[in-house]
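So, here come the structures, one by one.
Computed from the coordinates by the stated procedures, all read-outs in this text should not be read as laboratory data. Since the structure is predicted, the reported quantities are computational estimates derived from the model, not experimental observations. Cβ atoms are built from the backbone, for glycine too; each structure is taken alone.
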Structure 1
Amino acid sequence: MNRPGQALADGWTIARRNLIRIKRVPDLLVGSIVSPIMFVLLFAFVFGGSISLPGAPEVDPALYRQFLIAGIFAQTMIFGATITGSGMAQDLKTGIIDRFRSLPMAPSAVLVGRTTADVVNNVLTVFIMSLTGLAVGWRITSSVAEAVLGYGLLLFFAYCISWLMAYVGLLVRTPEVFNNASFIVIFPLTFIANTFVPSENLPGPLRAFAEWNPVSSVTQAARELFGNIIPGTPPPTAWPLQNPVLYTLVWGVLLLVIFVPLTVRQYQRAAAR
């Protein structure tokens, strides 16, 4: 039986392998960095002059940039989590999983290493996005502790989503199918939220969905922790947006409780085929 310490050590070895792969194939990192920069510039300068915010007397591109960046953070963290599922599907397709099975390592090490490496990748992505946000006028107006908590919550939520993505990647077994399937689900999930427009601007059914969407809660939590709530904004009426940190943590823990054991079991089944 594998000890927890051995599983962690094996997981770190796999994480290093994935990080070294990114270093040797930098194209893997370029997409995850260029995409959020593109979204920041696109929404800040193309759409920012036409989107009104509740509480603002008129359309104000500068205020919209303060509102926007937390949504870009949340969207990018979730899209970044898809790297986990795509990577697992790719490893199954190329047969590297069979090589891992022949090594004396914990069964969970591949999954722990994959998700850990993607956290490191997300840290770099958040850093680049923060610099881009600062360049377009975004500022953190809260305390250092609150800002750190905001970044930590975003990374935690992305880590939880990565276990879900790893499970899906092991189910579909090919990166092409995974990419298509994840895009169909994640794209509307991140747009039917308060990421780019206030949920108050959405029609009835979409507004209800957006208010209970965990993407909205992590976005709202980031805005509050970064001090990016626009002055005069009406307080939210839905419980998840009134308690965004708690709601995000509940969703994250729930995802881990459900998908960590499911993913480990699916990995053992997929590797044995």
Structure 2
Amino acid sequence: MLPPFSYIAVHSKQEALTSLASLAGAALLAGGTDLLVRMKKGETHRYVIDLTGAAELSGVKDRGGTLRIGSGMTHARIGAHPAIAKTCGGLAAACSAVGSPQVRNMGTLGGNLVNASPAADSIAPLLVHNAVVTLESIDGMRSEKLERFITGPYRTTIGKHEILTSVEADTLAGYNEGYRRVAKRAGWAISRLSLAWALNDADGVFKDVRIAVGSCTPVPFRPREAEAFLAGKGRERPVVEEAVKMVLDEIRRISGMRPSFAYKLPVVRDLLLSVLGGDSCS
């Protein structure tokens, strides 16, 4: 059973910003897949502001080199959107893998990012696309790189009266990209580990490599050292193996040697070898 609260339905972004600033003890409801679960466990809020009526928080706009995605877009809509599938394919794949059909039709991109679970499926592919979040309040607007916005498990830099209104992601024409996750069962379960990637290579040489690892560290991350190591090098087995070793070493450095790594690290290794071509290169 949910604790008592006053329900506020808003019909515009401005109304949402005004309500959030004026109502003490208010929480934002985007899809409710995280908030309502927490409230059923005892979390209390005097007011719940429902954002689903604010049309400005939805939609996708191609800005020539970047894609602007409204924070109110559900996982289902993102997974089925042709522009996202074409230019941010890893994100489309990740959102299509989130939870159950019911969760995908309710949960939103903004809610997923603000909740900041280490296992959130949308974070790793957005990191690959150098995502920037837009945060708004009645006092103004600011932008922040996603890498800096998420500061720890379930922690972000969002202010008390701010709403995450949109996300901008680089479009990566000509890149081979994708997303893989491992869970305890095929559907409904949260990711136990995830990998997003975008590769630009020609004639067996890596021109640009972008990798993001999720669910292995407190915050999903880009192994920048390994990415820089691969740039300009040939797709050869020793090169790929050295880069994979660098990624695994960074996971250990960030998180220590957790018991779960007994199965996680070998799976990450095999996924990276497959993605980077180490299982087929000379």
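Values computed for the structure shown
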quantity	calculated
Volume of the Cα convex hull per residue in Å³, for residues 122-177 alone derived as 94 - corresponding label from 1, 2	1
Structure (1, 2) behind the derived value 26.8 of mean count of other Cβ atoms within 10 Å over residues 162-169	1
With mean projected area of the Cα convex hull in nm², for residues 90-137 alone derived as 3.7, matching label from 1, 2	2
Value -25500, calculated as helix-only ellipticity at 222 nm (-39500 (n - 2.57) for each DSSP H run of 4 or more, over all residues; to 500), assigned to which of 1, 2	1
Source structure (of 1, 2) for relative contact order in percent (Cα under 8 Å, 6 or more apart), computed value 28	1
